[in-house]
Each structure stands twice: as structure tokens, then as C-alpha cells.
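Bear in mind that the values in this text are calculations on the coordinates, not laboratory data. Only a predicted model underlies this, so the values are computations on that prediction, with no experimental measurement involved. Cβ atoms are built from the backbone, for glycine too; each structure is taken alone.
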Structure P
């Protein structure tokens, strides 16, 4: 098993104390009927007319993992241009070092690539896809220097290693990149490493599509944290992220003696600012170890989760974790503290769905302490949508993907086919339909006038119009699930619409026009 997977499993035990896949015969369960609120904000009001039926949530086990196609998936899925979902496993495959897989909405799972540690890395992180259809990602270990890699996977399945970390003495260029990349508005990729750098506590880096890497920041454990879990570029162009450990409150609390973690902001030239230090309270009611990173919602605020801390009455001595909101300037509000029954230990990132609410997972808590899926409003009203149990998959460490068909998709690290691992199973891919309507999404949600961007969706064959905030755009239909559109001159930031033979689809987020 890879360094990444082993670390995470060991950490999970301390916190809890506590596909050639088998895709046929998909297992389905239904939950008691619940009314889903449209959420708050402009997007929530628009989505009320977007075909949302608010049905009883329907959970389906799409596929079970076995050794040959991967083990213990613990990251999030992405939707590709062809309407399929892509993901990674940190272990298994044709070697023990992880795999890249694709899965159809109906559950057909195919292994695309297996990693070989000292050849092309091991323990891959979440993928991202760019407009031309290629995928980019990182591996936490292996490569030429055994310090991890940055790689490109073509849509045809050819993997190219772009950079091998620890290429410089004492790994000052970084080591162990556990987080996914983000493509900046400048076209370069930005990411983080867990270790290495000038101080040994990780780095923030920029890498060109051709593989030229620049270290932008080296973390210092006691001042700005250690172990960054990824970046998001906000609408103001600034990058925001979290560190899982370290920070000024390090050593001051027995609950997080390795440091409680931080949130930070960084410009594209490397100007770095620590925004918030977790566990500033005696019982860490604000949470600690923000593993899942941040996302920016339509209200302009950043949202994230912390694995530990929160509710002092939580059964776990480490706390059940929190959901928090933080402004771009660094003012943090804890909007929910988990309490075992509604979930515990959220590792995955949040997403904002087409109904205007945030959705996420917890790796523990619920009926059998095996994890949950939850919905939460921006003001902190939380509803448990699903509680994991038994063979349908358990322990969802990754976050959710909402496909443009409105359905949620995700993975569980264990459960599924117990003939693969009779102690825990090897993990699953699942879907959850709560009745939200279809929409369109961007491969990248920003660009300049005259630039060409990709739009994901369904039913594009025969499309008759694309507009950006009301301004018509020229477009080319590539397939029923993907089209290319040109940002029109004079367009302003706003939602995109695609007119198809069966109706009009609206984007789930605004497209930001860069001047």
C-alpha cells in the first residue's frame, strides 16, 4: 500500500478509536421521503425552475473494487467530456501503487492505468481535466527520485511524467504532493506538497503544462502550517488553501499536539498570508485538521470542513469535526459541529449543488459509525441525506461529484465485495439521486473574450444556441455530452445557457470573464 493510503488509514484509526469491475447487479436502497429546500441565494431561486422534482433519495451501489482495478478509493470523482466519471485509487491496480479508472453512469468500470512506484509514481490524487480532454494529477510517492510526481494522462490513456519531486538537494523543490492540482486563469497549474521545501514542511508550486516547476512558498510549521491539502483559485484571482497541521497554535492543545492547521491566501506570484489558525479555543470548538481543502460558493465565501474538534459532547475523544465558512479576508464562522448521529470526521471537500445547498460526506458517524452524506445551507442548517451501512460501501473519505444529470457520485474506501478483502471489502463507487434537475458545467469557469472553453452536459446533439449572461456565443457541438464555445466580445460574468431540442440548460455556476 502506498505512503498516502497507509498514512490516512492509520490516522483514521486514531480518530475513530472506534472498476474490469463487478458492476453487474447494482444494489439500490431508498430512504424515507424528505423535502429538499431550494437553498438560498440567486442560484437557489433559479434552480427552482430547473426540473428539480425533490424525490425520495435513491442510493445505488454502481461498482465494487477488486485488486486488479484498484483498492480503497479515498478521493473524489470528476466528470469528463464523454459524460463518464474518472477517479483514482491510492493502492491496487496491476501493481500495489494505485490506479486511474473510469465509470459510466450505469456502473461500467474500466481501469485505465496502473502506477508503478519507482517508474511513474504511486498513490495518485484527484484528477483535473483541461479543455483539450487531457487529465493532470500528482502522485504522493515514487517517480525517479521517490518524492512523488506531476503527470499528464491523455484521453487515449498515455501517461507522461512531467516532473519528479526531490529533484533538488534536500527536496527543497518539495516532496509528497498529496493534493490535486488546480489550473489557474493564466493556464499554468498550481499545487502543494506535504513535505520538502526550505523548511521540510511542504511547498506551494506552479508548473507549466510543459513541466517547468517554480516553488512559490515553503511552509514554516510554527507560523503558517504544514501539510497543505490543496488550493482553490477564487473569483478575485487569489489562491486559498488549508494546512492540516502546524500553525501558531501548535503544541498548545492535547487534541492536536502536532498542530491544528491553518487557512491561507496566496497570490500567483507567491505573496503568502495566513488567514486563520485552528483550535484557538480550549476544546477546539472551531475544529482542527482541515483536510478537505476549501471551495468558493456563489455567495463569495469559502467553505470547508475540519476532521476533528467541534462539539465537546461528541463520543470521540478527538471530536467529530466541523463545517466552517471563511471570508476572503479571513473571518471564520463555524456553521456546524457534528455530533456522531449526523456524522463525524469529514475528510472530503464540499461542493455546491444546483439547488444552492452545499453537500459533503463524513467518514464516520451515522447509524453504524460508517459515514454519511449530508446537505447543509450557508447558514448551517444540516440534513443527513444518507447513512452508510454494510455491503453498499462504508467510510466515504472523498467528496461528492454532482454530474450534469443532477445525480451525485462518490466512492467509499471500504465495503462492497468482501471476497476481495474479507475483513473490510475493497471499496465502491455509488450514486445518489435526490431529484435535482440537469444543468451544464464548465471545464474551466473563467476565460478571456475570444477564448474557447468547454461545456459539459447532455442532450447537446442538435443544440441551437449558447449564450453567456444573455450574450450569444458561437459554438461547436463535439458530442452529445460536450461542446466548445467562444467567449463573445462584450460578454460579462454570468451564467451560461445552452438551448437543446428538449429545453434550455443553465450552468450551475457563473462564468467569470477576465478582462
Structure Q
């Protein structure tokens, strides 16, 4: 039976952009950029766009063009049946992220509704967030979001394309509205200056480079298998190389838009709040570290922003701080609704891609698409329930599977190294329909730099976790620290052991179908 294809290049690229653009662009990027100095972070971030994201996305485009299948069958094709477990691991990484990401997507949908109905912001900052996350209500939007994603995926590539043709332009319009509003606020120029000015001496700090690589690994989708699955639906005459440059570049441009929006808003709204607190200390009540800093007499500065607002976790900034900032703006309720609608759209399109990856792996093993989608949705919902009911569980899963992402990128590089990097480039990147030629720089990047980056990042993050908790670093069930080394080794160890044990069965399932 002839495989379904995307109907147009623009449809395919919007679907892939929807896959790449998610909460990592809109809520994580602004915090990480601000926390790491703004402009100097952007230098390292752009460097890893070229040294991690684009090379791996080129790889996934080429692999998808070659195999027209999901990760498991692709790894068997490239490395033989003894390495089927590596492809299955990449699928499980996407599945692990999918289970808790659906919960996060549900949060964004609930907040979009709450902003429209006027339920937020409340007079006590964070009150709505505290009540919501302490209840069982997150289960409802979690079920809704994964159900809607499954509904789209069940209808195939053309349905994913049609959804992207509507949702991605809508997202860009919503973000555009927010950016225009942000840059026209009083004091917005201070935010722009902070984001784009570079202190070159700070580039000697290893942390900036680690954070830049981590951000690229998280928000472009490189090395997840997401691009591979969508690339399997590309038309025969598609320009693989050019598409692989356009996708991550467009994705990172959207991250920049989000950074401009958030930092301009913060630098416009927070200084007047601090000034107001001199006469009315209650105006900052509930805003945590900022309230403490202002009470201690700390004046406003970029360093104050780093140490207070941007020291919060992603959820704290998005679901506690942003409603309070919009509250201080004219027509703030409207712009807050636009913000959370944009966030919900971005989360949904990324979730759809994760559902597709798992579904594709199951169909490659012989399931009908309908059964595969139902299995994926049901499994994602059930396995996501602990994250819906406990923030600590969600944070732990985010830590574990984010670490696993580095190994996923490493495995993709290993697959092409086994096939032959130069022969892969000549056959599947520089084919007759490519308008640009990929040079030998890509061979060196995939065979040497990407593996070094993946292994280095994995070990560095484990080292940081050990350094932060030298007493309980190896305790996999430490309730006081969900970001420890032991929980990563325990959970990923179980996954890898199971995949190795069942490797022969996994390989046989994709060979029979």
C-alpha cells in the first residue's frame, strides 16, 4: 500500500514547525536566556544551533527519506536487528516526555480558559496555581489535550498537515500581537538591551555553553525522532537539506520572539512595581524572592531580575508571574488571554508530534493505525496521571527524560556512523532534488562533535546533580531532591535493561510487518 505523504511543502514545514515549537520556546527560553546574561547566552545558543540542532535535523530528514518509517525500523535498517533496542529507546524517550508534557499542555489550556473567564490574576499571586495543582483537576485538561492530539494523529499525515495550516499561522499571529505590545511598553528598550547586548568576557563561563546546548536539545526537537517521523511523509522531490536549515532557524526565531516579549514586559512592569512597593509593601506580597529582595532594600537592576524572577522555575514564571505582570498593563486581561492561547497552541502541536512518534513505532510493529493511536493515547493518559497529581513527580520525569534526550541524540549519530557518514550525506542529503549541497563539515560534526556534545552534556548534568546533593545523590527515591543522579540511573537503567532483554522480539516485530 502506498504510504501517505504531506500535500505541500508549506504544509509539511508548518507541521514540523509545530512539532518543534512548544513550551520550551515560550516559557523556558526567556528564563534561560535572562538567567545566563542575555546576549552572551544568544552567542552560545546560535553556536549550538549550528553544531547540534541543524546537523541532527539533517540526519533525521535524510533517515526519514531513506526508510519512510519510525525510529525502530530505521535503526534496524541502518545498524541491523541487534541495535533495534536503540531505536526503541528513542521512541520511549518521546513517550516518556509525552506522558508528562500532556499534563503541561493541559495547564496551558486551563490557564487560557481562566484568563478568558477572568479567574486570573487573583489578588494573592499564585493562589489559583496553588489550588489548581493541589487538586485532581489537572487530570481533566490532561485527558482533553492527549485526546485531541490522538484525534488528529488517527486521521494521518494529511490531518496533521491541515491542523498545522490553521494552528501555526494562528500561533504566529498571537505571538506577533504580544511582541508588538511588549516592544511598545515604556522601558521595553531596557529589556531589548539586556537580551541582545553581549559581555564577551562571560563566554568563558562553562554554564552558559551547557545551558545553550541543553536549550537547543530541548526546543528544536533534534534527536528526538520527531523530525524523522514527519520526514517519512515528505514528498519525493523535497529539498531535504534546505528544509533542515529552515526548520530549526524558524524555531529559534520564534524563541527569540518569546524572549523579546517576556523581557520587554518584565523590564517595563517590574520597576514601577518596585517603586510602588516603597509606599505599599503589600503590592509585592506573594512574589517570593522579589518581595524579599525589595524588603531588604535591593535596588532594581538586571542582576535583581536574574536573582529573583528568572531564578524561579518555568512554571513559577509562567503561571504565577506572568498573570501578575499582565495585570499591570492596559488591556492586560486581553493580552494575558492571547499569551496563554499561544502557549496552549504551541504545547498542543508539539504533543501531537509525540503521539505520532509512538503511534508510528507501533504501526511499524504491525498494529493498525487506529489501535496504535488508541494504545498511545490510553497509555499516555494513564502514565501521565502521577504527574497530573504531583508536581514533584512531574519535575522528576522532566529531569529523567531530559537527560535521556542526550542519549537519544547520541544514538541517532551512532546509526549514521554505522551506515557511513559520507555515503549517507551523498545519498540522502545531496540528492538530485537538493538545491544546496552539504559539505564534509557535516561528516565531522556527526561523527565527532555530536557524540562528544551528547556524552559531555550527560556527564556534566550528572556531575551538577552530584555537586548539588553530595549526601543523597544516589538515592533514587529521595523525596527531598527529585533531580538526583540515582533516579536517572535507576529509571533509565530499567528501561535499557528491558530493551536489551527484549531486543530480539522488538527487531522481529518490525521485520515481520
helix-only ellipticity at 222 nm (-39500 (n - 2.57) for each DSSP H run of 4 or more, over all residues; to 500) from the coordinates reads -23000; which among P, Q:
Q
Among P, Q, which structure scores highest (criterion: distance in nm of label points 7 Å out along Cα→Cβ at positions 244 and 292)
Q
For Cα Rg over 2.2 N^0.38 Å, which structure out of P, Q has the highest calculated value?
Q
